[in-house]
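What follows are several structures.
Throughout, read-outs are computed from the coordinates displayed, never taken from laboratory work. A quick note: this is a predicted structure, and the numbers were derived from the prediction, not measured. Cβ atoms are built from the backbone, for glycine too; each structure is taken alone.
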Structure I
């Protein structure tokens, strides 16, 4: 059974607590991952990695 975010209703077929916590940052505005070059901040590590 898929899991669903209470905020945006996005469904996750497989989700772990760390994955869900990363997703919630999209809604809270938390952006703890910062690019060392341009100082741009990201909510998820994979967004920072894609930026680099």
Structure II
């Protein structure tokens, strides 16, 4: 797997490059586990209270 294989979905919020980069940076901390992964999906949802 490579960072290009990470699927990032935005629900109720603007899909910005900054948020995508942040997610990839945080997931990158576990890159040693990627070889065993079949897919990585991240869902970001705006929490409005």
Value -7500, calculated as helix-only ellipticity at 222 nm (-39500 (n - 2.57) for each DSSP H run of 4 or more, over all residues; to 500), assigned to which of I, II: II
Can you say which of I, II returns 3.4 when distance in nm of label points 7 Å out along Cα→Cβ at positions 19 and 35 is computed? II
Upon calculation of Cα extents along the principal axes in Å from the atomic coordinates, which of the structures I, II produces 41, 18, 14? I
Entry that produces 22 once relative contact order in percent (Cα under 8 Å, 6 or more apart) is calculated, selected from I, II: I
